[in-house]
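Presented below are the structures under discussion, each in the form of structure tokens.
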Structure I
Amino acid sequence: MRILGLTGGIGMGKSTVARMLRRAGFPVFDADAAVHALQAPGGRALPAIGRLVPGSVRDGMLDRAVLRRAAVADRAVLKGLERIIHPMVRQERDRFLARARRAGHSWAVLDVPLLFETGGDRLCDRVAVVSAPPEVQAYRVARRRGMAPAEVAAVIARQMPDREKRRRADDVIRTGLSRNDTMRRVRRLVARLRAEDGMRLRAEGKTP
């Protein structure tokens, strides 16, 4: 089984592309959903988060406001959170990949916002980056989160620049024109992946 890494900055349309790949028959690991589950009521990460930030977990539930204030006030809290969450997400990812292999899938998709930043790209056979024009990205983030322009700019500035992600990518899926245009681009990627898989099987003397 081969692995496609899927990444892109906030507001680029990565979640839309992930849904299209899932509908095309590819199993998709959603790292954001994994983090949400770890922090949900009764989630596996809550005991460690409670020890890191006393008062942030009450009655088995995370008080995000308390955690957010602590992370803003002390950068070490954010680093501590990463040390708690990242290994657990990797465990979930590995279980997902094992299930996909057992199911006989030729490709599995890792939908990870911080794929390059966490070194997850080293696990992938190909990496697709979802990209949109800066003005489209800013509009999407502002609309979705209700942020002022300065807040939007600050959030985007904290991420790896889009141009650097595109430079590292094997495939770039551009969004921002229309949903149909994005779908056409995803279909072209799916065709390339399946053609590549067919060539690999033929090289191994197997029928695709």
Structure II
Amino acid sequence: MSKSENKAASYAIIGFGKIGQALTRAFARKGIEVSVATTRDPESFASDAAAIGPKIIPTTLAEAVKADVIFLAVHFESHPDVAKVLPNWQGKTIVDVTNAYGVPPEKLGGLPSGKLVAEAFTGGKLVKGFNHLGAAILDRDPAVHGGRRVVFLASDDDGAAAEIGKVAEDLGFAPVKLGGLSEGGLLVQAHGNTWGNSSFRT
């Protein structure tokens, strides 16, 4: 991203279910500000956000998508609705935390789920990541036995993968890049009712 060095990236999480809340806690642990939005009025979850930490900012979907980096923590089937919020996602990095579990492979048109999500977010740079950890694991401090919990990342944009790798490190995780969406993405996505080889590794 072409930002001046003194301007930090802004972050948003779309979705405030188990995964979305686990992600917000990861940001709160490190004191990093992040906006959180759903399709609901932000007042409806403001108290839950405040309970997680002072830097968790409930906001509207329209405001959240102004962030530089957007974590997509909604049901896979809901990603097209989020994608329609902006006509073009140029200059934004989308972290696809969704899982197409239970979605018949034929509905994906033979594409990895990350590719399908990437196509919906026209102009944006997509990184598949953080989706291989269950909410209960993602919710925990990533510092484990003197090491760091791994986060797998896959993207067709090397710059975006490096950017989210840095975010993962800032959150205390150890990023492992798996390559492009068609290769690495397949290792961490759901295939119908089964999971990729690297899914739910802790």
Structure III
Amino acid sequence: MNDTLEAPHALFAGNRLLARGSLQDVVQEAAARAGVGADGRPLLLLDDRSGQTLDVDLRGDAGTVLERLRARFPAADDKATPAPRERGRPRLGVVAREVTLLPRHWEWLAAQPGGASQALRRLVEEARRREGGAGELRQRREAQYRAMLALAGDLPGFEEASRALFAGDEAAFAGFLRQWPADVGDYLASLSAQGAG
């Protein structure tokens, strides 16, 4: 199964919602419309999870478009097969990246039981626990803001709605959504409901 192709997306023509569902289903709908709305403007494809717009090459028939989409987002089992297991400790999905610290930080990390990497992992996990979901809430609001900017950036009350969104004033935010075209307001409200669930 390909998680990206099954991820929830929405397709808009201006302020009108045309389709909502998996990426491949929504892209099929966009391809059937040749990527343009009735007014000749390009359709807008939004990722429900991130709020970001997605550019997809919609030239050709639906089969050709889906083939390109599958090549762009291959399934996990379609990717290169993993190398045979090496001797020693398992990798556990660890990713090596560069970290820049002051010398006193490196000294402190080196003195920690298990070494620098284990100490950093422990610090990150402790911070995530202390955060208590605040980071996830912030990410959901940022995703909702990105979708709102793409769909309603030029609508009256956009700035006030943005302030209400980030202030956590759900009643005020919902009030602005009701003033906008129904499909836009309903879609943005559904992104709030998804995050709450």
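Read-outs throughout are calculated quantities, based only on the coordinates presented, and are distinct from any laboratory measurement. For clarity, every value in this text was computed on a predicted model and none was experimentally measured. Cβ atoms are built from the backbone, for glycine too; each structure is taken alone.
Compute Cα Rg over 2.2 N^0.38 Å for each of I, II, III and report the one that scores greatest. Answer by largest value of Cα Rg over 2.2 N^0.38 Å: III.
Could you tell me which structure in I, II, III was used to calculate helix-only ellipticity at 222 nm (-39500 (n - 2.57) for each DSSP H run of 4 or more, over all residues; to 500) as -16000?
On the way: I: -18000; II: -7000; III: -16000.
Checking each candidate, the match is III.
If distance in nm of label points 7 Å out along Cα→Cβ at positions 13 and 53 comes out at 3.4 when worked out from the coordinates, which of I, II, III was used?
Values: I: 3.4; II: 0.9; III: 1.7.
It must be structure I, since only it matches.
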